[in-house]
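All of the numbers you see were taken from the coordinates with simple rules; none came from a lab. These figures come from a predicted structure and were not determined experimentally. Cβ atoms are built from the backbone, for glycine too; each structure is taken alone.
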Structure 1
């Protein structure tokens, strides 16, 4: 997986994607999912790295089976948060 963090004031946005999806575009009806290198390509990350970043994230964007499963397994998101676009799962997390 790739992980990239953005800091803005007290917010921390974490972007996570499965490596093989980087640079691809997925469309299904009116839904479009672009896994841009500019937004998602950061450091290569293990599951432990992703968990650590999601713990302090206030916002997260997750794309791909491994990224989504990691967030599900550790209760950062639930099944209702997942949107599938052309077979690719995507979810967003927001901590209030």
Structure 2
């Protein structure tokens, strides 16, 4: 019953016009061979996250103040206070002494 069946859409197939994967692969192979023979120096990685770590806070005064001040209360103290308040709240609601 072709009347009630829907036609499956055509799948998307990307055809790259401006680049050739085989040419890119061949160029990478040629560059690797030249680098191994010492004809060209080894290139550095284009992005090194450790190189930029902390540079934003060095140039903004508000971030510098926050970094220098640190935390007044540590997480263990905050958790202990919350736990103590929960216990106090429980005793106030139940009336047990």
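Okay, here's what the table says:
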read-out	value
Identity of the structure behind 0.05 (criterion: FRET efficiency 1/(1 + (r/R0)^6) of positions 15 and 87 (r between Cβ atoms, R0 = 41 Å, to 0.05), calculated), options 1, 2	2
Structure (1, 2) behind the derived value 2.55 of Cα Rg over 2.2 N^0.38 Å	2
Structure from which -17000 was derived, helix-only ellipticity at 222 nm (-39500 (n - 2.57) for each DSSP H run of 4 or more, over all residues; to 500), options 1, 2	2
Ranking 1, 2 by mean count of other Cβ atoms within 10 Å over residues 7-14, the structure that comes out highest	1
